[in-house]
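J.: Following this line, the structures themselves.
Quick note: the coordinates plus some simple rules give every number you see, no bench work behind them. Every value quoted in this text rests on a predicted model; they were computed, and no experiment measured them. Cβ atoms are built from the backbone, for glycine too; each structure is taken alone.
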Structure P
Amino acid sequence: MIPSPLTVLHVDSAREYRGGQNQARLLMAGLAGRTDVRQALLARATSRLAREASDLGVRVYATPWRSAFDERAVRELCTRLGEDWDIVHAHDGHAVQSVLLARALAGGGSAVVAARRVDFPVRRRFVWQRADLILGVSRRVRDVLVSQGIERRRVEVVHSGVDPRDIAAPSADIVRELRAAASAGSDHVLVAAVGALVGHKDHGTFVRAAALLAPRHPAVRFAVFGEGPERPKLERLIRENGLDSTFRLPGRFPDAARALGGVDVFVMPSKMEGLGTACIEAMLARRPVVATSAGGLGELAVDGAFRPVPPGDPTALAAELEPLLAGAGARVLAGDAALRGARRFTAAAMVDGTLRGYRALASDR
């Protein structure tokens, strides 16, 4: 007798397509075509993730979703939970709240899996305590949850992953476009970060480190690709440190992961970080990495991939960058080391770990 396939309903409420949505896409892609899994996605009607899922052949239930407890989304969830999925996987915080509310209203035997990708303390602990399984992207995320009273048995670590095919060698045109956005010519060394301009990414420490390095390295250009509320503060800091001609904030760059080959050194100065998928992408692109030890970033520093520096310390960040600015040979060696470390953090490993969590949960129930 052929066993019934495991049924999984993915749920995502996000307006924007960011790292969490890309992980959901990679998970659905990894599960697509398997005869032992049947999956669908419930998401915002206009979301990029809904379009990506549809392109993968995943059935999409589209719904409006204006807030965590949007009545229309909860009503649609109640309908879907009546179909008795084995697993309902909520991929963001609002989705977790809405799924658990819908299960309380509609009942059913579906197990709820919650994704946790940040190492911030949870705001509504009583909500997360009702999830049957929380998949944390790093040991740091797990430890934060446990420290807040979430039962250890409810939390499993499944590191985020990257598909090497998404980090293809960029075309000459995209490299020129990225470097031009950072005012970096072919004779410049481009040191760049990719991430939202928000406080916990701590790009201010990167600016201060650049101020220490720029006088000694006039051929170096610095940039942060991203957008966010910290832009005015960072622009002011750049001016105050005399970096107007060497440090750029070009905004978001489309498909930045595919353009990382145009960066000479990748920087991640975060003071809080669930894991750091952008860092993995840079490692897979064979870019030298200088990152802090914050959150789960230290877990990426395997096999000598890079040496983490203390968060919030521009002097330490500058000292780690210094030898990489002096010559291409050092950057080649550091890029090779980064690539070796990145091979542990693949999308395939993430899919396998998630599926093990699904099956253990379904078996227990």
Structure Q
Amino acid sequence: MSDALSVCTARQALLVKIETDTELYGIGEAFCYGSPLHVGRSIVEEQLAPMLIGQDPEQIENLWQTMYWRTIANGRRGVVMAAVSGIDIALWDLLGKMLKAPISTLLGRHQDRVPAYASGGFYAPGKSLDGLERELEGYVKKGYSAIKIKIGRNPHMPHNAIRYTADQSFGVSYEEDMRRLETARRILGKGKLAADINAAWTPMQVLAARKDFARVGLDWLEEPVRFEDREGCRMLVREMPGISLMGFETEQGLSNFTHLVEDQMVDIVQPDIGWGGGVSELVKIGAMALANHKPVSLHSFGSAVHFAASLQVAAALPNTECIESEENENMLKSGILKTPFEADEHMNFYVPRSHGLGIELDWDALEQYVIL
């Protein structure tokens, strides 16, 4: 399967386990966007772990600041911040187990169920509009009233970023992408429809498509351009008032998300818990967004650990719009839990109420996927 830029042939997750001098431990996930796992592991074990060994695990904010400032020269963004995120999640999981409460309770839970949208509609070899239609019908049958699909994989479009990727297989025309959106709208009916371009287009190409977007009733547009293009993002927010710009999963840290919001570059704030700073930082990002009257929709495309952490934080934020629920086959999400995630008939996910992340990993099942 693929999005506008990348082809995914396998799934990976960098899980972080923090052990104590008791029987308690914490689990987190550093979401590394396809970076070699051994890179993230080295950062966790060789750069960050020595800062934590022997420290009080309850002092999570102190430990977060310690990791941030001691890596300031080579950190701030990228895989280092992902590693900090994974450790932070594990510390919160551990704290919940120590205090015998789920993370959402420690944060001051706002709701017991979190609305979700179905994240799918990827490109794939031989996947036709009929295949997309059957896929989306399955989501609606499950109870989803909001769906996100991928668009933007257009190798013949001038300046499309796919021209610089290693694999340009199964690209489509712009017209085909619009037919994909038409199909999604027809299947979804009056529900919320989102499209994700993964920053493959230019701002002017996005603006050129706004009439087609309006025609199909697009509600949300995710990451149409790079977050570094500040003027481009501002222009899209300004010129497409009927379509909410959602972003950016690839941005990190409170200060950077504050710039996005203050510069009017997004309508819906979309951080990733395993990349953007962990539980500690996403709570701050959520509060900042709330203060600026912006809703939050957490990006979640990782393992069961990542989704559990996202649920716990989303449940504590009063401005949560919804959460991403990936519907692709992902055994690292569906195959490593003793008890699967549960949702109501409208695909609002129940927030796990057990201690910490609220999940119990099946270590025997997980062992078969370990590669390092």
Structure R
Amino acid sequence: MALKVLQVMDHLAYGGGQFSLKGIVENVDSEQCEMFVCELRPNPPAVAIKGKFIGLRYGRYDPRVIFAIASLCKKYRIDIMHPHLPKAIISSLAANIICKCPVVVHIRGAVFSQEMGRLSLFLYWRLLKLLRKRASVFIANSNATANKLVERIKIRPDRIIVLHNPVDFSVFKPQPGSRNHLRKMYGIDERDTVLGYVGRLHKIKGVDLLIKAMSILLERDRNYFLLLAGDGPERTRLETLVSRLGIADRVKFLGMRDDVPEIMSTFDISVIPSRQEPFGRVAAELMRMKVPIVTSGAGGLSELVTDGETGLVTRENSPEEIAAAVERLADDEELRRQLAQRAYEFSERFDIKAHVKEIEKIYMELIEEAKGNGRKRKRHFL
């Protein structure tokens, strides 16, 4: 009989955690695991996930969600809870007091993110530390995240498994046929070097640094064009910055997109200027698309990109350093080719199918342990 797993997510709005969840649910062996996806509150536009969906409508801090999760576990005879994102994690751990089934806590970086706001982050840390013993195992998306769990939440290292966020190789693959079509659509000249960014427009992502770097580049050479795919709270401020710098004709805000691989195919160079990054899922996707990368060395990005091997890493995350790295790549076609190829080969380790097999293995070990036959897991870094 297949294990029944309740995947719990704060909301299914576009984000790295949501797309990773989609990959897990849609690639799992249905003969081994039956997946139920529970969204605590709606927040469109939502990532569409195939499978059994349960939509709740509780407010951000409504304690009734704890009893709702426990009730779902009883109703569907859930074997394992697998929460993602802060509120889902805290609510599921609290629900475990009632329903007792094992909890796999999946941490993707909020444990040390300033994006939540200081008060929310403080409460999350305190509650996670208070409830940590109710988790059967913690999955961290990078060594950087795992180390923060040990440092801040005082979780024993042997209770943490590191699994980098996966990439769906059937979706993210080189698409040279899309390049010219999209460049014409956006009025980009064939002589232009296209810089690209994909992600949320939030201060921690450092998009303002990229825009300032673009201004520096255009002072030296007008044959640069910047595409920004994504949305977020900083969009208006960033659009104002682009206008103030006088480069609006060379920068295009694309907003939220559901054709990200096609957008990436137009990039000659991609820049990831994050001030903070628990892993860097977009970097792994760009590697798979054979797009050369310029990145900061923040957080988990240092586990993905090796300077001069799989990309260029700036010494300082500043507009000047970003511009210098971009110029180096723009002027050296062979370097771009070599970095892209080595990054593509490195990206093999992020295959969604291998990731899901590891998740299934964790589930099976937990069930065996619950029966008293399991062996104690050891922490392993990838």
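J.: From P, Q, R, which structure was distance in nm of label points 7 Å out along Cα→Cβ at positions 99 and 179 = 4.9 calculated on?
T.: On the way: P: 4.4; Q: 5.5; R: 4.9.
Going label by label, the one that fits is R.
J.: Compare mean count of other Cβ atoms within 10 Å over residues 35-42 across structures P, Q, R and report the one with the greatest value.
T.: Structure R gives the largest value of mean count of other Cβ atoms within 10 Å over residues 35-42 among P, Q, R.
J.: Here's something else I'd like to know. Suppose Cα extents along the principal axes in Å, for residues 11-186 alone works out to 56, 37, 32; of P, Q, R, which structure was it derived from? Numbers along the way, then the final one.
T.: On the way: P: 60, 37, 34; Q: 58, 40, 23; R: 56, 37, 32.
Derived from the structure labelled R.
J.: Which one of P, Q, R has distance in nm of label points 7 Å out along Cα→Cβ at positions 219 and 299, as calculated from the coordinates, equal to 2.1?
T.: On the way: P: 4.0; Q: 2.1; R: 3.1.
Structure of origin is Q.
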